[in-house]
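What follows is calculated from the coordinates using simple rules that are stated; it is not laboratory data. Because the structure is predicted, anything quoted here is derived from the model rather than measured. Cβ atoms are built from the backbone, for glycine too; each structure is taken alone.
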Structure 1
Amino acid sequence: MVIAFHKPYGVLCQFTPDQPGQRTLADFGFPSGVYPVGRLDMDSEGLLLLSDEPGFNNRLLDPKTAHPRTYWAQVEGIPTTDAVEKLKRGGVAIQGHRTLPCQAHMLEIEPKIDPRDPPIRFRQAIPTSWLELRLIEGKNRQVRRMTAAVGFPTLRLIRVAIGNFVAPNLATGNWEKLESNSIQRIWQR
C-alpha cells in the first residue's frame, strides 16, 4: 500500500513526538504498518508518501535511481536571473556540501494554495515571489539553504511532486491510498 498525504506545516514526519505537544503522523488516522517514505521537515508542507511495502523507501531514495522531487518555494524578495542560474548550475555551498545542478525557475503566477496556519511573516516593504525547484538530492533543509545562499530566504516550502507523480488535490492534512497507475508515475522517468 502506498499513501499520498498532504502534510501540514508543523507536523513531525514520524509517529512519536520528540517533545510533548508535537503534532505527528499519528494524528491523521493512517492504517497500521505504514511508515513515511523520506521526510519533510516540520516547517515544510505538501506531498509525503507513506508505505507498508518493504524496500519502497530504499528504491525511491537511493541516489542511484535519482528520483526528482519538485518544490514550490515562496521566497523573500524577487530573485535575480543570476540567483536562479546559480541554483540551476549547482555548486551552491551548504554545510560543507556543494549542490548538484537542478531545475529552477520563477513561477510567473502565484500558485493557488490554501493559506498556511500560522501565516508566513509579512513585511510590507519586501515583496515575496515563488520559485519551482526540481532536485534529485535531498539533504536536510536543502531547498531552504540553497535559496538563502543565493540571497532569497524561503518563507514557505511545499513539495508538489515526487518523480512524475504530482500531488493529488488533497486538502491540507488529508490522505488517500494510491492506485497502481499513480504509483507507476513515481517510477517513470
Structure 2
Amino acid sequence: MGIKLFVFGMLFFTLNSEARPVSYTGGSTLMAFSGNMYNSLYYHFSPTYRYSVGVESVEDKFFNQQYSYFRFTYLLSRRNTENSQGNLYFQSGLSSDGLDGHFYGLHGDWETRRWFVGFNYRDVKNSLKNYTDQFLQVGVAPYLGAYGDFHTWIMIKTKKNTLLGDWSTFPVLKFFKGNFFIEFGYNDQTEWDAHIMYRF
C-alpha cells in the first residue's frame, strides 16, 4: 500500500497526546508525514520514556528516491511545572542506503493548556547532497478542553529547507483526541503539509 493511500486512509478511517517522538515506557507510535519534500511512514517503540527506536520508510520527492531510516531518539531534557511542560530531544537516523545517508538534529517543544511553541532542526546527508531542514511553530488553543475531550490548536508554522532556499510560512490546524492526532497546513509554495499520529 502506498504512503499517500495510507495517509488518506487514516484521515477517513479514524477521526492525549502531543506528537512526542518518544512514548511512555513500552509504548509504540505510528506516524505518517506528507509534505512538499517527502512522504514517510514511521513506527517507533520506546523501551523507556527516555528513548525510542524505530524505522521510517521514506518516499523522497526531491531526489526521486525511496529508502528507509533506522531511527534513534533520546529525551535530553524534560521540565515540568504546575502549568507547563518543556521537552528537548536528540534525533538521528541511518539510511538503508548506507553510512553516506544519515541525519541528526534537535526537536523541542514547550506548552501550556493554552499556548504551544515547537521547533525542529535536522542536518541531513546523503550520497547526492547535504542540507538542513528546520521549522518553528507557535499556536494557541481557542478553548480549553478537559482530559479526554477533542482538542483543537490554531497554529502558524514556518519552515525552511536549504535545498529550496526561502522560509515558507503558513497556517496549521491541529486536532487530537485520545491516542489519535492530526495536523495539516497549506500554502502555494509548500502545498500540503500534514502529520498524522496514532499511539498504542
Structure 3
Amino acid sequence: MINFVYRNRVKLGLPTFFAGLGSLTGGVIVAHYAGFPQGEIVDYFNWIPRGWLPQTIGQFVAFSGSQLILIGLVLMAWSDKPLTWSKAAYFSFLSWLQLTLIFGVLPSEWLNLAQGPLEWTNQREFIKFPPMLFLGNEVSMSFGALKDVIQLGISQGALIAVFVLGYMVQDINNMKEKGKVKISDYGKKVVKTGTDG
C-alpha cells in the first residue's frame, strides 16, 4: 500500500487537494449561512436550511475538507530524496496547521455548539445517579459537565492519535526499504548476518 501511494503521490495528491478545497469552501458557506436566524433573508444562499444541525454538518464538511487539503499537500511534496531544510520547514508548517486545527479549532467549535444552540449549561441536569452508588447521597451530572467530559475526550483522543501517527511516520522509510534488495558497491547483494563483527 505504501509503495502504491508513493508511486502515485502526485496523481493522488492533486485531486485530494482540490476535493478538500471544494469541501472546505462549501462547508464554510453552509456553516455560515445556517447560523442566520430563521426568516432572515440572505441573498443567494437563502436556500440553506437554518439551525444548529445544518451549521454543524457544514462545519464537519469544512473540517474534513481541511484534512483533505493537508493530505494532498503532503502527498505532492513527499519524495524519496533526502530531506532538505526547506522541505522539513514545509512539513513542519503543515504539522503546525494540523495541530492548530485539532487542538484549537475543533474544541472551540464544539464548545460554541454545546454552550450556544444546544444550551448545555450547569443548570440543566443530564443524569441522576442511583443513590446506592454514592452511599445514599444524591449525585447528578449536568449537561455542562458532560460538555467538558466530551471536550476532554476529544483532546486526549487527538493527543494519543498524534503520538501514534508520529511513531508510525518514523517507520515509513523502513517499510519502503523492506521489499528492496540492497546492492553493495561491489555488485553483490547485501545480507544482514545479525552478528556484530
Name the one structure among 1, 2, 3 that distance in nm of label points 7 Å out along Cα→Cβ at positions 47 and 167 of 0.9 was derived from. 1
If P(r) over Cα pairs in 10 Å bins from 0, in percent computes to 7, 21, 25, 19, 14, 8, 4, 1, 0, which of 1, 2, 3 did it come from? 3
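Work out volume of the Cα convex hull per residue in Å³, for residues 103-150 alone for each of structures 1, 2, 3, then name the structure with the largest result.
1
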When helix-only ellipticity at 222 nm (-39500 (n - 2.57) for each DSSP H run of 4 or more, over all residues; to 500) is calculated, the result is -4500; to which of the structures 1, 2, 3 does this value belong? 1
